[in-house]
Each structure stands twice: as C-alpha cells, then as structure tokens.
Structure I
Amino acid sequence: MEEQNAIGILDSGVGGLTVVKEVFRQLPREKIIYFGDTARCPYGPRPAEEVKKFTLEIVDFLLTQNVKMIVIACNTATAAALNEVKKKVKIPVVGVIRPGSLAAIKHTRTGEIGVIGTEGTIQSGAYEKTLKQINPNLNITSYACPTLVPLVESGIEDETMIRQVVKEALQPILNQKMDSLILGCTHYPLISQYIQEVVGEQVKLLSSAEETAREVSTILHYQNLLNQTENHPKHLFYTTGDVDHFKQIAEKWLGRTIEVTHIDLSKVK
C-alpha cells in the first residue's frame, strides 16, 4: 500500500536531520529514508546548475526506493532545484524555503526579518522573493555565512572554537534591526544555541523544520497518504561520505541509534 511507503528526505549533509527530527516528532508512524550527500558538501559555494544536477541524482535514487514524497531539506538545493524536481516527479515534493518564510511572518512583530544562509541560498534571493510575495512591506536583511556548514559537518565539539566561528560569521548583521532571524540553512539549528548567544535573546530564531514537517503532514493527509498502520517504522539513512562520522553526528542530534549505509551514486543505476 502506497501510504506505507517512506518519505524521502535529502540534504547536502547532516543539516536535513533537523527536519527528520521534527518529522519523527509530528509523524511517528512515517518511515524515513534520508540521504545526506556529505562527500559533496557544502552545496552553498557551488554553482546553481551543479547543485541542481546533484539534487536530481539524489531524487533519482530516492525514486528507486518507492518513496511517496520527497522533502528537499536543504535551502540551497530548494532554491536551485525545487521547481525542476516538481516537474520531474509525480509524487508530492516539499522544500524548506516557503515553510521557513511562513514561520518568520507568523512571528515577526516589527516586520524586520534577518536571513542567514549559504552563498547559494542568499544569492538566489529565494527567501526575499518568497517573503515579499506574502507581505511586500517586510524589511529583509540577508547575509551569507559560508563558514557555518563546514563547522557543523566537522562535528567539532570545542565550544570556544564554535563560539568564535559563529561570532565572526554573524558580526556584519549584529547592528541590523530585526526581531526575527531565519536560519536559512538546515545545518544552523544544530548550533542554534551559539547563534542565539551572539544575536541576543531579543531576536527570535526561526528554523524551517517545524513548519516543513507540518506541511508534510498536511499534504499526506490531503492525499490520503498518511501511514496509519506502522507503529515502529524502520528508517534508513544513506551518506556519500564517512559512515561513522555521519552516524556519530546523527545519533547525537536525533537521540536514537540509527542504521547508516554508505552509497556511491556513480554506481547506482
């Protein structure tokens, strides 16, 4: 039965696990197949066409797993490839930029919204376009933070070093007026406590994970694809990079033991 098929979630690395964690919380009966392209991470500095190519390769693999929905849990990939993927597949496809924008509009009181993300996401202007489509009166400040994804992917636990890198990355936006800051990269919630320290408690940090999971739930319900039979789904995690490193970061974030398989997309037909 189609409703028992998995939800396919993809990211450039471990960042999309923030979305996985929220899907686990909101939709505990759903099976997840996660693909983290850690060997080619970060996507942010890459040309949009290359990101689109990588994303379509991963989508092709997920389709071989008979997934019922695809979630592009990477802002850079969402900006570069969401429309292309929607044209290519017959199943529902969800990105993270619109849900993140909706979260910000819901929470802002002043209309002053900041966005931090990778170079690819910020250069695309995807958040600004999406936010302004909904409310043209918003004032948006966008800034690329290229050092943060490698920081998260490295798994560094030295808090002094993390604080230093985060503080340097965010320095240029600290004088901006904003009451809300969109974490426009799914990696960033993994270091949100340090980001909050730097920007101050007066700024609300917004991750797209919660809204994305809510959108997934709504679409599955609308299309009668919610899994209502499985109580203990067996999730699968694939990485193009180091399995042990990925597993260590993922298990720490998700708070559970997972099964991780290495995959070489060049050998998948």
Structure II
Amino acid sequence: MNFAIDSLEAFLEREYKLVIVEIKETFGSAPREAGTFMLVSPTGAHGTIGGGQMEHMAIDHARALLAGVSDAVEMDIPLGPDIGQCCGGRMVLTFRIGDDAARVALDLKLKEKLKALPQVWLFGAGHVGRALADALLLLPLKIFAVETRKNELDLMSAGASHRLVAMPEAVVKDIAPGSAVVILTHDHALDFLIARQALARNDLAYIGMIGSKTKRATFASWARQEGLTHDAIARLILPIGGKTVSDKRPAVIAAMTAAEILAALNAQ
C-alpha cells in the first residue's frame, strides 16, 4: 500500500480519482477526533484517521466505492476485539467521492483550518531558528520567521512565512493574541528589545528566549530598569527547551522547545 509522503496539494494534483474519508462522530475512546480526514486513491493514501485495522477497513471500503463495488457512504466501526483493536470506543466514518464539488469544499475547509492555526513567531533564522522552524512545520501551526539578515533568512524553510525587517521589535505589536514568540537572534541587545515588547503584552501564550542562566540574570536586571514588573519578567522562558536534556545541538534544542511551545499553546 502506497501512503504518500508528499504534500496534500501534490497528492490532490496527482490523484484525480479519490475518496475523502472523514470521521463524522466518535463515541468513547478513539484514536482521532471528529473532523479528521484522509484521502484514498486506487493505489495511494494521504493522511490518517487513526491507523490500525479500522483504517485499513476504511481504505478498503473507499476503494470499493471507487471501483463501483459498493455505494455505502457511511461506516460505523466498533473499536474492539472483533477488529483487533482495544480502544473500546466507536467511530462513524463518511465517504465522499472527490469530484470537483468535493475538492472545492475540501479546499475551503483547509483554508479555514489554516486561518485558525496557532501562530509561532521566530525572531532569528540562525542554526537554532532554522532547526526549530523545521520541527514546528511538522505540527498544526503557522510559522513566521523574522530576520534582519537576508542571507540567513534565505536559508530558512520556505514553509515558514519570511519577514525581512530592519527593526524586529516593531513587529511584536502586530502578532495575533494567543501566539507563541521565540527569540533567537544573533544579538543579545536585540533579543532584549524584542522580549521587552513581548512581555509588555499579556495576551501571548508563550515567550521564550535562547540563552543561559547568566543571560536571564542580565536580562532581568535590564528589564527592571526598563520598567517591566517582576511578574512580567517571570513569564519569560529562558533558557528555552527545559532542563530534561542537556544537549545543545540545534536539533535537540528545537525538539525540546517545540514540545514546550505545544504545551503552552494547548494550555490556553
């Protein structure tokens, strides 16, 4: 079975005949939530509705629809011993042939989901910034990268929205409430200016800065002189990534920080 690893857009462009399989309802314990969907073509699939025997049954049924062997557009699947799963719940799936109307509806749905994605703003596109962008782009998030250096920003993944600006700290006021801000520039003074602007707001889900205990102490002293309160300064996560893994490689810092950001966004 060929599960596509390319983008959804590439799959839709390549596969004309397909079925949109969507979770309509769940009852009890289930591996995915209502609204989750996957696409199934005669030879491939994109996405997942939870895996296991349940998903294989859904794929088989979608291909039966494509072949004209079945016309049932809904399945009610108990997630129990009968199919070799032990979730104990139940899932109701719907099946829709991916004709032109269905594709338009899917495109609109995806655009609405994209608008609703939490935002993460990365200030700095150096080694850690790029590694963090790569980690976050795998998650249901919208990533923005802000830099003063074009050569560094050009190395950032194209999946992130690039912002080349002369004064990154001026961008902070335009960030959507509930977003996460991560400060990783090449200049400590610039880091401090961005953090001051971010901490002056009380509607951001996460504000983190790369650095050390010494950098935190230096920032705290400077921030107090700038008029920030103790409570505001305490909201800054510095260093980012926690203390569980003492590994300073960019990819490791990125993995730990991505988990930290997700926890903060989900706590809202």
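Since every read-out is calculated from the coordinates, none of them should be taken as a lab result. Bear in mind the structure is a predicted one, so any value in this text is a computation, not a measurement. Cβ atoms are built from the backbone, for glycine too; each structure is taken alone.
Using Cα Rg over 2.2 N^0.38 Å, for residues 27-154 alone, single out the structure from I, II with the greatest value. Mind dumping the intermediate values first?
Values: I: 1.11; II: 1.40.
Largest one: structure II.
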- Answer label among I, II for the case where helix-only ellipticity at 222 nm (-39500 (n - 2.57) for each DSSP H run of 4 or more, over all residues; to 500), calculated from the coordinates, equals -13500: I
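Using the calculated result 0.90 for FRET efficiency 1/(1 + (r/R0)^6) of positions 179 and 243 (r between Cβ atoms, R0 = 35 Å, to 0.05), pick out the matching structure from I, II. Write down the numbers at each step before the final one.
On the way: I: 0.25; II: 0.90.
Clearly, the read-out refers to II.
Comparing Cα Rg over 2.2 N^0.38 Å across I, II, which is largest?
Working: I: 0.95; II: 1.23.
Evaluating Cα Rg over 2.2 N^0.38 Å on every structure, the highest lands on II.
Out of I, II, which structure matches 27 when relative contact order in percent (Cα under 8 Å, 6 or more apart) is calculated?
Details: I: 27; II: 13.
Computed on structure I.
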- Among the shown structures I, II, from which was the value 19.0 of mean count of other Cβ atoms within 10 Å over residues 35-42 calculated? II
